[in-house]
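Colleague: What follows is a set of structures for review.
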Structure 1
Amino acid sequence: MENIFDVLKERGYIEQCTHEDEIRELLGKEKITFYIGFDPTADSLHIGHFIQIMVMSLMQRAGHRPIALMGGGTTMIGDPSGKTDMRKMLTQDQIMHNAENFKKVFKKFLSFEDDKAIIVNNADWLLNLNYIEFLREVGVHFSVNRMLAAECYQSRMERGLTFLEFNYMIMQSYDFLRLNEKYNCIMEFGGNDQWSNIIGGVELIRRKTGKNAYGMTFKLLVNSEGKKMGKTEKGALWLDPEKTSPYEFYQYWRNIDDADVEKCLSLLTFLPMEEVRSLTRHKDERMNTAKEVLAYEVTKLIHGEDEAHKAQNAARALFTQGVSDDNMPSTPVSADEISEGIDIVSLLIKCGIASSKSEARRLIAQGGITVDGNKIDMPDMLITEEDFEEGSLIIRKGKKIYHKVYLSV
């Protein structure tokens, strides 16, 4: 069987390793237990988390055992990594509700039979810690100077880093130690923004137990310009269909830049790499076929085959101008809202087609907005009840983004 390390490397997941040669040898000759932590800061996972889920699934297929660690304790503090401001404080009830939603997604991609995968919650050991004992047993192994030099803290120093958040690295490192002691977990994976925290855990295990431990980070999902992918006009690209519909999800991948297709096929699908390379070999209109495959495959993984078919059929109908509003993202408006007319700028914002008035005006000025096929060139144009001849109208942004607005009863 091919070494899973080589598979992850070929598909473009791996960014950094603590001991690359040792890790490759270990993954090739032994079946190990590893973990990835997920702080349930929202009620749904988003596409950035899906990279980690794909890695867990690929690792399990190769015979290794994943631990999905729910951050019921660490979420009470908040990870400063990649954040310019302190995270919103959540209650324990909110955190537990979010964690339950996360578990449903993990169970779609991992087998938990016979302990082939494990879900644990660090609230079980973090919430009742004796603070003085913890400082003496764990805190003593951390250098403040080294912690302050870590990138996850450096980015926050100018804006203000609270002592609450400063504890996060020690907490995450302690998680690794606890999982190592209880489950013989010897490796931690995470996004590349977790590098400093992962190293902290690796070094803590070696100092406390004398055992070897390892860490690996994966590339963050960014486009060819280095900007994070998975951002829409409405915010994050969520895995929950109630927050991002399967159609919107499909359309996001169908409309990505040509330069990002091969990477996304490699990271977000299980298609063999030979097929990925074949699909993206031609840098011309045939790339549209590759985008369709990408959109279908990712949507099928997240939302199931039926929803992927529906989204694909709806997208094809729109593309060929036989506009069908089945499965099209939609927004209701009441008769009261449009009794005196609603300006097109406000309507674009209400539908999530634009995130601000300035963006809406820019789209209109560039000729990027049509309503029922008519190009809009006046930002103060009013949409009234008369425009809803059949109870709805279709707004198009650019060539491929469609949105239905309908009168609610």
Structure 2
Amino acid sequence: MKILLNYTLTGLAVLILAASVANAAEAEPVLSDADCIKCHDELVRTVRGQESAHRDDIGCLDCHKSHPPDGVAVIPRCGMCHDPADMKHFTLQGCKRCHNPHAPVITDFTALEDVAPGCVTCHPQPGRDMKEFPSAHSDQDCNNCHTGHGLKEGKYNTCLDCHEKHADNLTLADCLACHGPHKPSAYIWTDKATASLCAACHEDIAGKFEKEGGAHLDNLRCIECHEKHPPNRDGVIPKCQKCHDPEENRHFSAEDCTKCHDPHAPMDFDLSKVKDVKPACATCHSGPVEEMKSKPSKHSQLDCNACHKVHGQYMECLECHKPHSEEMKYEDCLKCHKPHAPTLLEYGQDISAGLCAACHADEVSQLAENNTRHHELGCAYCHRNRHKSMLACEDCHGKPHNAEFHSRFEECNECHISPHALAR
């Protein structure tokens, strides 16, 4: 009887223990990530189908802590792992608007709307550029150009996908040499911006520069002068003094260089279109300007380009003035007149009587018919070097008569008529 009772108590203990274990197992079932696919096949396959930290670093149960009916369906907040303090992008609300938690890497931006606010949290500079340099790009959402995240080929549209080329031979690299995609109107050059690229829009100017650029062509590239492009204001048209130091040459101190010089053809002067060119001319040709000031004439009142329509060239006297005689040539004018001091008639001993006759016909005719030794002399022998200069009779003849005679007749012409019609 005692043995039977002990056996009964032992069996009861085993039954109670087994029941306790069964109840415990039923109350706290043990699940693993492998169990999730049994009911959530599509979601699990989505997670496993994309390389991401959600697939590689965490499991289903790291996010979903419990499950009905004994628990609640837990949808975690993104901020539990993605701390806003770590990155500004994590401060955004509505993460699932862009990201699928089971495939968080965005593969197609074009399926999203209004992505710019999210993009600029990680890429602030493009956002700032588009605000500072407004353009048609500024009005577009980021996914108009960026079809996927990153800069791998195929994840963004290139310039030539939307824009026509400036020239048939331009490539994307050529576009980027002048235009930044996020500030296309800023025209920020790179070293790859060659003259041929500029010629795509500025063909006439580039052609002129290629033919007539002179030292500018030999020593400079377009972008060394034109550091920026409109609508920028600074750096578009450089000051000539940037290279041409006034301390090296007084001419470089002249104002408004482009009044005379075309920077793309700097030695091709067309002075006829310039007003008040004399101050600039004086910086290199001070002698003629000072000469006109010291010997006033109608020439002094003219601007230099009245005679010098092209630099280094000049008009001849007879293009404006009538000749003193039909036989006169330009070279004859210069024997008496200086262009910058025309009223100061200076000449050499080789001046011919024929030139003098143009203005002094009577005197030359008298001298030609005279049979004294004066007949053998040229006009310039007595009228030496300068018009209206004249030797006195005494300079050659002294006082050939006695003192009493000279005291009675002080003027030689009282007896000898005149030097040109000399009577013995």
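Values quoted throughout were computed directly from the atomic coordinates according to the rules given, and no laboratory measurement underlies them. Note that this is a predicted model, so its numbers are computed, not measured. Cβ atoms are built from the backbone, for glycine too; each structure is taken alone.
Colleague: Taking 0.20 as the value of FRET efficiency 1/(1 + (r/R0)^6) of positions 111 and 375 (r between Cβ atoms, R0 = 41 Å, to 0.05) derived from one of the structures shown (1, 2), identify that structure.
Modeller: On the way: 1: 0.20; 2: 0.00.
Source structure for this number: 1.
Colleague: When you work out mean count of other Cβ atoms within 10 Å over residues 279-286 for each of the structures 1, 2, which one comes out largest? Present the calculation step by step, with values, prior to reporting the outcome.
Modeller: On the way: 1: 12.5; 2: 15.9.
Greatest value across 1, 2: structure 2.
Colleague: With relative contact order in percent (Cα under 8 Å, 6 or more apart) computed per structure, which member of 1, 2 shows the largest figure? Spell out each step's value before the answer.
Modeller: Values: 1: 15; 2: 6.
When relative contact order in percent (Cα under 8 Å, 6 or more apart) is computed for each of 1, 2, structure 1 gives the biggest number.
Colleague: Given that helix-only ellipticity at 222 nm (-39500 (n - 2.57) for each DSSP H run of 4 or more, over all residues; to 500), derived from a single structure, equals -8500, which label among 1, 2 identifies that structure? Spell out each step's value before the answer.
Modeller: On the way: 1: -13000; 2: -8500.
Only one of 1, 2 returns -8500 for helix-only ellipticity at 222 nm (-39500 (n - 2.57) for each DSSP H run of 4 or more, over all residues; to 500), namely 2.
Colleague: Shifting gears a bit: Comparing percent of Cα pairs over 31 Å apart across 1, 2, which is largest? Present the calculation step by step, with values, prior to reporting the outcome.
Modeller: On the way: 1: 46; 2: 72.
Structure 2 comes out on top.
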